[in-house]
Structure P
Amino acid sequence: MDGDTWLQTVRSVHIIGAGLRSDRPAHRAFHDAGDMGYRMIPVHPRDAGNTILGRPVRSHPWQNEEPELFVLFLSPDRVFASLREWLLEGRKIPFVWLQPGAEREDVLEFLENAGIRYSVGRCWVVTVTEGDLRCNQPLDAVPWFLQTVAQDGSECSLWRAFESGLDHTRDEPLEWVGDLYDLEDSDETIARYVRSLRQENETLLDAAYRLSK
């Protein structure tokens, strides 16, 4: 495709480094580009289980084994460390968009040597908003789910369901968080366990809601 129009074919975008600090550019990205039709997924290990404008923050970007686009709001050191870790884990790294400030010569060399496609020197948010590059086929808004450890002394796991766009502040240790698409695709133990609890003729969504009651 010509120029940046290929971005419109992307449906899910992982915004890596997006946490609760509202003064950070990664957080602001959801205010500035949240209406462009993309399923924007905030990723921040410390703030996972909380929400940004109703979007649950994930602890990592690998709920799906084949993500589409990583937008990295990280320091060059953290970018380099993350790329190395993902390659050592055998991950299939998607297109990497290095936000201004995330680039460095050794990072670019690493990407080149690994054959990873990337963009450098431009802001993804500015690119899609100023170019009006809206997602061509937006995914439907879906509920999201959270499993935490109860703090009443029982140490039981609490599974909860939230409507799309509903905000939440996590106040218990996190075990799993993700939306319905994550629940369908994730190979993590909790997601696989929830899928295994589906009853005959029951959809995954119905099962997830039933388990939250």
Structure Q
Amino acid sequence: MIAEELINDMIPPLKLKDDANKALVWMEELRCNELPVVDREKFLGFVTEDLIMEENDPGRLIADFEKLGERCFVSKNSHFYDVLKIAAEHDMQMVGVGDDEDRYLGVITVRDTINSFAQTAAIQIPGSILVLSVNQIDYSLSQISRLVEENNAKILSSSIKEENDDPNKLRITLKINRPDLSAIVATLERFGFKVIGRFQESEVLDEEKDRIDMLLKFLDI
């Protein structure tokens, strides 16, 4: 899924000549805390409710406010993982989207992106979660996949993250289309992989929903 498909057409951009009161009214109606600012099809960043409230001047023009997240912007062909990454890097709940000439097309909300992610096949297909700790030098997804498939199973999705306390190690999180991981775990351990967690999907459903609601901030699902 790409950025262009995730644009929320219900969120209008503010113009420089708009005032703070208009921004606050729109934010209340849309139940959001920030809005994009656009001038002549150019994305300038976001104005937030906090910035406006700090100034306490409803008549102040948007042009006079500091803009946040000027680089919180992706091309229309960006993958939705990139949208989440950019939003997390800038600590924003929206990401601007531009065409091939960087002309403003609209915004994507983190919430919409997460909802779309939750509808992907990897999330919807039943299975279990397996977490491995691997030395970076030894990492090979193709080898892991081969060992999983030898047990008549498939990897539906995977994510990789450096261990916080050891940058030489990777944490590999796999979703596998089998409820029982016993044979897969035995095979992986036989080939030297360290299994640090395994969960039936029902056991982690609530936790995963909480993580999704937090923007998949560290992309470690």
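All of the numbers you see were taken from the coordinates with simple rules; none came from a lab. Every value quoted in this text rests on a predicted model; they were computed, and no experiment measured them. Cβ atoms are built from the backbone, for glycine too; each structure is taken alone.
Consider the structures P, Q: one of them gives 18 for relative contact order in percent (Cα under 8 Å, 6 or more apart) as calculated from the coordinates. Say which.
Derived from the structure labelled Q.
Can you tell which of P, Q yields -0.58, -0.92, -1.07 when log10 I(q)/I(0) by the Debye sum over Cα atoms at q = 0.18, 0.25, 0.29 Å⁻¹, for residues 133-180 alone is derived from it?
Of the options listed, only Q reproduces it.
Out of P, Q, which structure matches -0.46, -0.93 when log10 I(q)/I(0) by the Debye sum over Cα atoms at q = 0.14, 0.23 Å⁻¹, for residues 45-108 alone is calculated?
Label of the source structure: Q.
One of P, Q was used to compute mean count of other Cβ atoms within 10 Å over residues 149-156, and the answer was 14.8. Which one was it?
Here the read-out was taken from Q.
Which structure, out of P, Q, was Cα Rg over 2.2 N^0.38 Å, for residues 37-156 alone derived from, given a value of 1.22?
P
Compare distance in nm of label points 7 Å out along Cα→Cβ at positions 141 and 173 across structures P, Q and report the one with the greatest value.
If we compare distance in nm of label points 7 Å out along Cα→Cβ at positions 141 and 173 over P, Q, the biggest value is for P.
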